[in-house]
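Heads up, there are several structures right after this.
Derivation of every value follows stated rules applied to the coordinates shown; laboratory data play no part. Fair warning: this is a prediction, and the values are worked out from it, not measured in the lab. Cβ atoms are built from the backbone, for glycine too; each structure is taken alone.
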Structure 1
Amino acid sequence: MFGSQLHNQNTSWEDIKATLATMERGRWHSAWFYDHFLPPVSRTDEVLPNDSFPTFEGWSLLTGAAAVTERLRLGVLVTGNTYRNPALLAKMAATVDHISNGRLELGIGAGWNIREHQAFSWEFPSMRERQDRLEEACEVIKLLFTAEELFDYEGRYYRLKQAPSWPKGVQRPHPPIMVGGKGRTRTLKTLAKYGDIMNVIAGPEELRELIGVLERHCEAIGRDPAEIRKTVHVPMRIERDEGRARELRDGMDWRMIGPPAYVIDRARDFIEAGTQEFMLQMIPNKPPVYDELDAEVLSAFD
């Protein structure tokens, strides 16, 4: 039920391994990395001082995590579609699914960080085109995951010619596809068509609304929305000083920041709204912090 997105920046592989080992011993269900190449703190093209912070690449970390863990579900939350050809991504995913013995969850989104696109010479199309590309990429990935013979694909942005799709992932029918984002018109429609996991940053009330939108998209294509797991990417932090906790929540009292009892109550609010799993954020790569959350919050949901 509880997973966490580890930090890629200002950390070391040793710190990451120690955190993963702590999560493996505890109640944690999944571990995630982000797909950014500098710390993702701004939605503008402004060059910031923390752009110089050392930042690891997410899929490389994920592969290492697959090799040093045995139980945790693993994923990138979420892969920016603009950074890789989807056929390459499907091949990477199948490979990591084998290394992890069937523990991969493939997260993908349209991509949003203009600063790193400019920094590393990636094209940054309009929002409409990024959504078009995401939908097409999800179709390509699902075909590569499931096709039983060589096939052609002729899309607007991606073209495959007699593409092979082996080895398949360990999981059947394929590694689950998470479509990240809460765009009501396009993202959730793409999720309904091709995805297995919903992941949004939202409070409980907004989550209820988004699940309703997803259900309508599913109804339009004849899909059972119960097939799609509902997850949220939200902060969790034990802060025993009530004043400091209010400051950190910044008016968003659904944020799970406060004394343990407050955090537990807010988690229950999310569960009542339809959350089936938490992919938490804002937790430092420090084993004692994970142990504390495990003992004082996660244990309440045994």
Structure 2
Amino acid sequence: MTGTPVPEDVTAAARLMAGQNYIADRSLAVTVFLALRLGRPLFVEGEAGVGKTEIAKVLAAGLNRRLIRLQCYEGLDIAAAAYEWNYPRQMLEIRRAEVTGEAADLAEHLYTERFLIKRPLLQAIEPDLAGPPVLLIDELDRADEAFEAYLLEVLSDFQITIPELGTMRAAAPPIVVLTSNRTREIHDALKRRCLYFWLPYPDAEREREILRVRAPGVGEELSGQVVDFVQALRRRDLFKLPGVAETIDWLEALMALDATELTLENMRDTLGVVLKYEEDVARIGAGEGAEILAEIRGGA
């Protein structure tokens, strides 16, 4: 597989994303273009479900590059993120050497790439025939601050130091996308190494366009009602506001029920698709959902 060159201008960047069914406004297209052109990591923050992770997937598909994903979580360490030694294989090698009498010069062979397990960060700085891969560091806010500190070397110089082997450097920097749901603040030292973009909930017009692309053939009445209802939900004080992902899921659920319009009955039947907390489902299903339906029909 041969990689595609990065876009030459902002219009080409927007076209690349649109070609993968990602509807980006100009501000996002500009930031993506600059990240690619300048070789800087792209740090995207926003609420869950607004399309942050999808940016990395779109770039990998549009540029024909390998996507390497590092899903962050509490307790993530170097062994899971960068590399670790294959200790069982090393032990087998030691036992083999003891049997064959080759133990004398074994030490210098145990810590070589042959026994190295390469995790996402190390994989991302290896040469690739298709070109530098896309490295997605997803939900960085779930990881510990100690892991953030470790990332500074990787994102500054695109290198990883392995004490037993030395420093391994990328011949060409990977395309890096970091995401955060902002459950905690990311340290300024890491943000300084990135281009920053806050990805908000889309307005109604852009959300309708997203649904036209992601669910072609759906009636304008149903998709319009779904968007208007979700937009109204986001103006309420809920435990968890629905993202674009929930809007798409909800439309697909209604389509599976052969719905042609949003009614009080099918709205209540499918609230668990768009809302993820029992308190929110109960509140909207009990009465506020009927009010929202009346509002959007009155404004139609």
Check your understanding: Who wins on volume of the Cα convex hull per residue in Å³, for residues 72-247 alone among 1, 2, i.e. which is largest?
Key -> 2
Check your understanding: One of 1, 2 was used to calculate distance in nm of label points 7 Å out along Cα→Cβ at positions 24 and 144, giving 3.5; which?
Key -> 2
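19.7 is what came out when mean projected area of the Cα convex hull in nm² was calculated for one structure; which of 1, 2 is it?
This value belongs to structure 2.
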**Study point:** Structures 1, 2, by distance in nm of label points 7 Å out along Cα→Cβ at positions 40 and 216: label with the highest value
**Key:** 2
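Rank structures 1, 2 by distance in nm of label points 7 Å out along Cα→Cβ at positions 152 and 240 and report only the one at the top, that is, the highest.
Largest one: structure 1.
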